[in-house]
1. Which structure, out of 1, 2, was distance in nm of label points 7 Å out along Cα→Cβ at positions 21 and 85 calculated from, if the result is 3.5?
2. Have a look at 1, 2 and say which one yields -8000 for helix-only ellipticity at 222 nm (-39500 (n - 2.57) for each DSSP H run of 4 or more, over all residues; to 500), as calculated.
3. Rank structures 1, 2 by relative contact order in percent (Cα under 8 Å, 6 or more apart) and report only the one at the top, that is, the highest.
4. Once distance in nm of label points 7 Å out along Cα→Cβ at positions 133 and 181 is calculated for every structure in 1, 2, which label goes with the largest value?
5. When mean count of other Cβ atoms within 10 Å over residues 93-100 is computed for each of 1, 2, which one produces 16.5?
Structure 1
Amino acid sequence: MQVEIKKIAIDRVTLADAAYAQIAGGVLSQDLRPGTRLLMDELAEALGISRTPVREALHRLEMERVIEPHGRRGYVVRELSDSELDKQYEGRAAIEPYVLAEVARRGGSAAAFLRHAFEELVELPQTTAMEVFQVNKAIHRATVEALDNEFLLRMFDVNWQTGIGIRVWADILEKGQAVNFADSHRSLVEAAESGDADLARRVVQEHIYAGRGLHPLHGPHSAL
């Protein structure tokens, strides 16, 4: 029995990813601020593509809670609540301190991997909002990659690499509160190299709490 399998629509997938990147980049740079309306037809015309990949990009951003439906065939960029911010940082606080402590405990190639990643990332351009976001995400992801644990990496990706992570960084960058990458992350690498698991755990916890403190509060503050 011959199984019929449809060809993968490579062009459509690529266009949807490109549309997602463009719209997400606009949110991150604050060109698309909270409250901005996003109409499918207007976006498709501006991007020079059909509505289908734009629809897929918008659906993905809706699932990631960056935008929400507004009117017929339209969306609006959401404002993050304090509760959402707390939950995102709680997720980080549950994963990253354990990870860096384990890198410090193992030392050797795990710590060397993180040092190498840091030295490479320091040299990357950080002139746009998206570049700043990508570099900061990459160093934290490298701490997980150093452990070669795909389950931890998936949990990290859920928290960082979806649209909510982009909105978190957009909130920071809007206030001009982004800090120097090398200065703010060198302590993580040095803690990993120290061999002191408790120190590593404490350093990354303080780093995460400091990050939560960069966000302006919109209401009662809870967890972090």
Structure 2
Amino acid sequence: MKILFTKNIDPKIISKELGEDILADCIEVIKTNSIKTDPFDLKNYSLIFTSVNGVSSFFKNGFKPNEDFTAKNYNKIYCVGEKTKRELRKHGFGTFKVLKNAETLSKFITHHCQYETFLHFCGNLAISVLDKELPLQNIKYKKITVYNTEEINPLITEKYHAAVFFSPSGVRSFAKQNSFQDLMLFSIGETTSGELRKYTSQSVFTSEGNNLISLLDLIKKEFVNKN
């Protein structure tokens, strides 16, 4: 059985979690590049990160949060996903709140953080749920683009039994020159699954957690163990 991952994954992890009998290929369908952005004072802002690329590009540009909780104007940091949280840890910063996806983050902010002013450090194709919902609730919110995502649109001629997707932009890139027909479809998170459903009426298997291990557990349960 052959499975396609639409981003580079360590083959040792795939083999460990899915077994050596599964033939897995990894083909990048998007690429990202940091954008040069002059750092500015973050005083009085709460910070949002929804991706590892957002975090790494933020620090590449020389931004410096104030995480001294005893200070009057420290920066609360909100993020989506454990992977994003770990990237912040690598740079020496913790998080005030970690949510599993943008939808739950939006709801949390709406109900608990109405009087904060938010800066979302993200890519040019960042998920739109935050900038759609938060202004409707009169919450001050602004995107700061710190990296670009480019859709590569590769033509994939090899035949696979299943394909795995990690972002809405990855889905769109794949869809430009390839069909979803006759593929079992796996997705990391509901936002990516929602994008897949725009292109196909087939079932989409969505990982419960927004992380690789949760996704691989789902693939093992629904694809490996049933074939």
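1. The read-out was computed on structure 2.
2. 2
3. Structure 1 comes out on top.
4. Across 1, 2, distance in nm of label points 7 Å out along Cα→Cβ at positions 133 and 181 peaks for 2.
5. 2
Values in this text are rule-based calculations from the coordinates and carry no lab data. Worth saying up front: this structure is predicted, and the values here are computed from it rather than measured. Cβ atoms are built from the backbone, for glycine too; each structure is taken alone.
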